[in-house]
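Pasting the structures here.
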Structure 1
Amino acid sequence: MTDMAEFYGVQCLKELCDEFLAKKEKTVETIDELFDFARKYSLPKFRNSVRSFFWNHYEIMCKSDAFISFEKPFVAYLLAVDISLYKKEILFEGIYKWAEHRVLKDQAVEGDENFKFHKAVEAELSTFLPKFKISQMDFDFLKDFVAEKGFLLSAAKLSHLFLIHNSKNRWGATFKKTYELAEKQAMKKQEMCPKKNFILRDAVNAYLVDVMPNVKFSSMSLSSLHFAVEKGYFVSSAEITKAFLSCKDRKIYSRELSFKEAVELAEILALKKQEMFPEENFNLDDSVKAYLVDVLPNVEFSKMNFNFLKDFVGTSFVLPCL
């Protein structure tokens, strides 16, 4: 019927066909063929209905075997909308696998010895990458998929990501996620472009150069400070005290756990400082006491569990200070 309307130039019949086909049931496996048909006969309603079907089922579509075989003009048409309301992670993974499939198929045909896979995929994606806002993606997805595939964020973009995700002042959690992403990027870059004198900590710090000026260790919890210290960052006794008092004020930890974490954090700091800046007359007990100088007066030992006092406090170097 559509062929006849097109051949004889019967516009009203063509419009009826357009409306009828727009309401026609569609499937994941056939929408690319329907799009070609709609484009061939200039059927705008039918064409738009194909795109609507895709976005109504985009999670299934992006994970389907059919999606990776779509032609580029069709994918471009599908993505020519505002994607801000949809899950960027699912879309990006689907688009990446689509590009990967195209590149591998072309390489199998051409057999280029100088073929660089990542560059080829990046080139295939160049049209679509600007539509994806990195700041709207989940940290774990950025680390486990985006960075793993070789798409590395600059120091400036990591800083922007940190600030956006820290909008609710979740300093510890946001710092940890940002650090882990920077660490993954540093290792991936070394894998892709090996350097002889590679030092992971230096490479991570290079990625975090614009992040660190915005980090507030004083607003982190004790457990988050543990993570920071383990990664080589030093915190002050004042920052430990503030984290300890914050736990006490908000009653988010037990007295025992808060005190135990503060002591262990001070011990790690003291040992790391001695490792990096050795002192001949180093005394661990004295160093830990120095870090806890403002914590100890705020510890409510009288309200602690007896077994904890006996097993941890009673055998600790802190006991003589009580």
Structure 2
Amino acid sequence: MKTHSEERPHRCSVCGKNYLFSSHLTNHMKTHSGEPPPRCSVCGEDFVNITKLKRHIRHHDRPHSCSICAKSFATSWRLKIHMLIHTGDRPHSCSVCGKGFVTSGHLYQHMHIHTGERPHSCCVCGKDFVTKKQLNRHMMFHTGEQPHSCSMCGKGFATGFNLKVHIRFHTGERPHSCSVCGKDFVTKNQLNIHMVSHTGEWPYSCSLCGKGFANGFDLKVYMRIHTGERPHNCSVCGKEFVTKTKLKRHMMSHTGERPHRCSVCEKGFATGFDLKVHMWFHTGERPHSCSVCGKDFPPASTSKSI
């Protein structure tokens, strides 16, 4: 394959990064020019060129609808791919482990697990990634950029997908429904976890201890407990963490930030969960019941507030 066997002859004169195609170099050079990238007037997302922006605009106009779940798509090709979810068909199979995928692109990314190849490297910390999309998302942790803002509460997000999921908490939308009991969920991951209550089976299992997980990412994070890997480092004190979420929560100990505030007494908390538990003291709710005698108990103490 060209991507693996040939050199990258097109070199950036500013930062020295190499590219296979001159068009890729042209797009890259725009990041050095300081010119604002093409931006979607509907959702505000930025793109490297007009062609990608035009392709994106079609996602706001979705004329192709699924006859089973009514979900709509910008192109007939995306609808065709979506239908495979309903049929269960996975036409692209891995020659190493036999796992099936809906698209050849998903299979291509999966093959990196076997080859260990991570062709996209961060120019700041050197960390390698399987896809350019993963690298772009990672770069925002260095820059602190959160280009996607919620129009209702102003909260910022690194990706449009994270913003989309967040919006559902405002609108109450729960697009993922259980096929067994009909219960609705905000995210696919929540649905996967719920399905275990019906099937008793976890789709992803730890090869060392057998613990089950609803998705591959949770398994990947859990494996760090066995390996001792802590890839997320605090830039202030150097302390290492298993997940970005734990690092973000730790950073608040340096900044003193408490973004979640009680609407009753104005106390601040580091996480939304801590605020939720705190609210039970105002409402008198006792969510923890003894399975033997039925007596109810208030929540345990939350983390320190200000």
Structure 3
Amino acid sequence: MATAYPSLELHDDDLVLTPETVTFLRNALGKDLTEEEITKILFEARSSAYKTMAFPCIRQFHFVSFFMQRNKIYPHIIEYAQKAPADKAPVVLDLGCCMGTDLRKLVQDGYPTNKTNTNVYGVDLLPDFVSEGYKLYRDGPETSTPTPIKFFADDIFTVPLTADGPIAEGTASSLKDLRGKIDILYAGALFHLFDEEKQFALAERLAVLINTKYSADRNNNEVIIFGRHIGSLEEKKAHRPSEFGGAFGHSPESWKELWETILSKQFGKDILKNTDIYVFKEDLIADSDNVFHKAWLWWSVTIRLPL
């Protein structure tokens, strides 16, 4: 089961307005916005979203914290995408996209969007995340400046464990339509919501979504899955404590073993010869701002094509 969170009191000091956040929001919403106006916009966005989604990521303004951009592989992803032939940029998916800030920042940072076919997708289980993102960034499909990013709500656990059959053409409106189409897949703060069995089932479905077929005209010579989530504090996978009762956490070693197992099962063991798995464990020691000692896993799985 996924972790359930109680609705807690909101505090003004939860927001740390960084220069990067100010620049991003000015680019998104208006160059002339003052920091006071930006602060007001963010507090209103948090209040609106928290009414129906009382999650720590909303309460603590993680929806404007740019965690995707902190992953070590992020600069390479933009560089790789920019080398793609015109209108054939890699298809990227942010699974568990929350309000879609990381994808909007990705595009601001230079990730190319194709003109004739959608190649940037954001999916979350809850449709309210999508609607709150449109409200915050004023770029929904009905606005005068719609985002080129395709957002929709869906449940990853409904995706069949096979990519057999024809690949859906055109813009996808479900995760099933994206099977075998994703070149770059991001899963941030997602895996730690589930127990060990569900984490394995989730990773299996990510493997179904990726595109491992090399195409010379696209020059898609890499597939990248990357993300971050809370892991084990110990040297091995283990149950971990938290302010909401605890959950399961992988160690760097067990996380690497999980991906080796899943990729071998899905594509055969030879794929591991073309695969690099990077896992970095970041310890966050308990202090006044972090009641529990936590360990974040920052990771990436890169598969070189052709296989």
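Taking distance in nm of label points 7 Å out along Cα→Cβ at positions 33 and 281 as the criterion, which structure among 1, 2, 3 has the greatest value? Largest one: structure 1.
Kindly point out which one of 1, 2, 3 the value 29, 26, 17 was derived from, the read-out being semi-axes √(5λ) of the Cα gyration tensor in Å. Here the read-out was taken from 3. Matching task: 10 is the computed value of relative contact order in percent (Cα under 8 Å, 6 or more apart). Pick the structure from 1, 2, 3. Derived from the structure labelled 1. Quick check: -12000 is what I get for helix-only ellipticity at 222 nm (-39500 (n - 2.57) for each DSSP H run of 4 or more, over all residues; to 500), calculated from one of 1, 2, 3. Which structure matches? The correct label is 2.
For the set 1, 2, 3, ranking by distance in nm of label points 7 Å out along Cα→Cβ at positions 65 and 225 places 1 highest. Each of 1, 2, 3 could give mean projected area of the Cα convex hull in nm², for residues 121-216 alone, but the derived value 7.5 comes from 3.
Read the figures in this text as sums done on the coordinates, not as results from a lab. All of these numbers come straight from a predicted model, not from anything done at the bench. Cβ atoms are built from the backbone, for glycine too; each structure is taken alone.
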